[in-house]
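Pasting the structures in now, so scroll down.
Please treat every number below as a calculation from the coordinates, not as lab data. In this text, all values refer to a predicted model and were calculated from it rather than measured experimentally. Cβ atoms are built from the backbone, for glycine too; each structure is taken alone.
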Structure P
Amino acid sequence: MTTLLVDVANAVGSRPDGWWRDRAGATSRLLQQLAALPGRQLAGPDGEPVPVTALVAVVEGQARDVAAPAGLRLVRAPGSGDDALAETATDLADGDDDLLVVTADRGLRDRLPALTRVAGPGWLLAAADRAAEETGPAT
């Protein structure tokens with residue numbers, strides 16, 4: 001059982017799709033995609049199965065006030081998203097589920113609890129794209 005902890009700003013910024021024109025809108029679209037992941041078994045970044053039991057998404061800045069889709073827990077960073085993510089990772093690492101943090105930020109990775117597994121946003125976005133293909137377009 002795995003909890004995904006997502007650095008949303010990092011994931012949104014990894015695709016050059018015009019997100020900078022509407023950060024909140026790009027964040028909302030990504031969160032809607034990610035809402036399909038809890039309850040699924042994904043192929044992990046190392047190829048091993050990852051049974052996703054929960055997804056926690058850290059939002060910050062202009063995207064802090066986006067609506068939370070059903071099935072996701074949002075952490076609304078009052079300041080630094082990295083600070084909120086590192087603190088949340090520490091809290092989640094004490095739980096029963098495995099923790100997989102999604103970020104490409106090397107400085108943030110250095111702040112995570114020891115033995116925390118990390119994947120890049122490319123892995124997450126590919127998994128979300130596959131989930132969307134399996135479920136079909138949202139209506």
Structure Q
Amino acid sequence: MTITAVWPIDSPDDPNDGDGLTLTEPEEVDGLVSRLAEPVAGAATVWHERREPVEEGSEMLDHDVCVLVREGYGYLSYIDVEHDLAVPVGEPESPAVSESDVAFPAGSGLRPEALTEALREFLTTGRRPSSLEWVAVEE
């Protein structure tokens with residue numbers, strides 16, 4: 001299985017700077033989480049290469065996964081054709097985070113190990129990680 005992650009980099013020299021990784025092995029997820037924990041890394045969009053497009057002929061895939069690491073917590077959101085937008089039930093003390101066009105409520109941040117495990121599950125299954133309890137997000 002393969003997932004691809006892309007994210008913006010906060011760079012004073014290049015406002016369009018970004019980075020990305022393509023992962024095929026579960027142990028590679030550690031590197032992704034470490035890179036997203038860097039202070040200049042923005043929220044990553046992650047997609048699974050084996051998922052289907054929303055409709056035939058479309059380049060838009062049937063899911064949207066967002067990952068952010070801030071203040072020692074990993075934040076994750078997930079939506080697909082079977083699930084409304086949701087975030088995991090995280091650590092109660094994790095703060096709310098809002099950056100550019102992504103927001104996570106307080107209490108939805110995960111310990112980095114839990115985020116890593118959830119992303120490994122997503123890489124392996126291509127489905128919303130069942131190892132987490134999910135809560136719908138009001139849009």
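Figure out for me which of the structures P, Q the number 0.7 belongs to, where distance in nm of label points 7 Å out along Cα→Cβ at positions 2 and 42 was derived from the coordinates. The read-out was computed on structure P. A value of 7.0 for mean projected area of the Cα convex hull in nm², for residues 10-89 alone, calculated from one of P, Q, originates in structure Q.
If distance in nm of label points 7 Å out along Cα→Cβ at positions 50 and 66 is computed to be 2.7, which of P, Q is the source? The read-out comes from structure Q.
Give the label, chosen from P, Q, of the structure having the highest value of distance in nm of label points 7 Å out along Cα→Cβ at positions 34 and 130. Looking at the calculated values, the largest one is Q. Between structures P, Q, the greatest calculated value of mean count of other Cβ atoms within 10 Å over residues 26-33 is seen in P.
When helix-only ellipticity at 222 nm (-39500 (n - 2.57) for each DSSP H run of 4 or more, over all residues; to 500) is computed across structures P, Q, the figure -5000 traces back to Q. Source structure of the calculated read-out (distance in nm of label points 7 Å out along Cα→Cβ at positions 106 and 122, 1.5) within P, Q: P. Out of P, Q, choose the structure whose coordinates give relative contact order in percent (Cα under 8 Å, 6 or more apart) equal to 21 when calculated. Derived from Q, not from the others.
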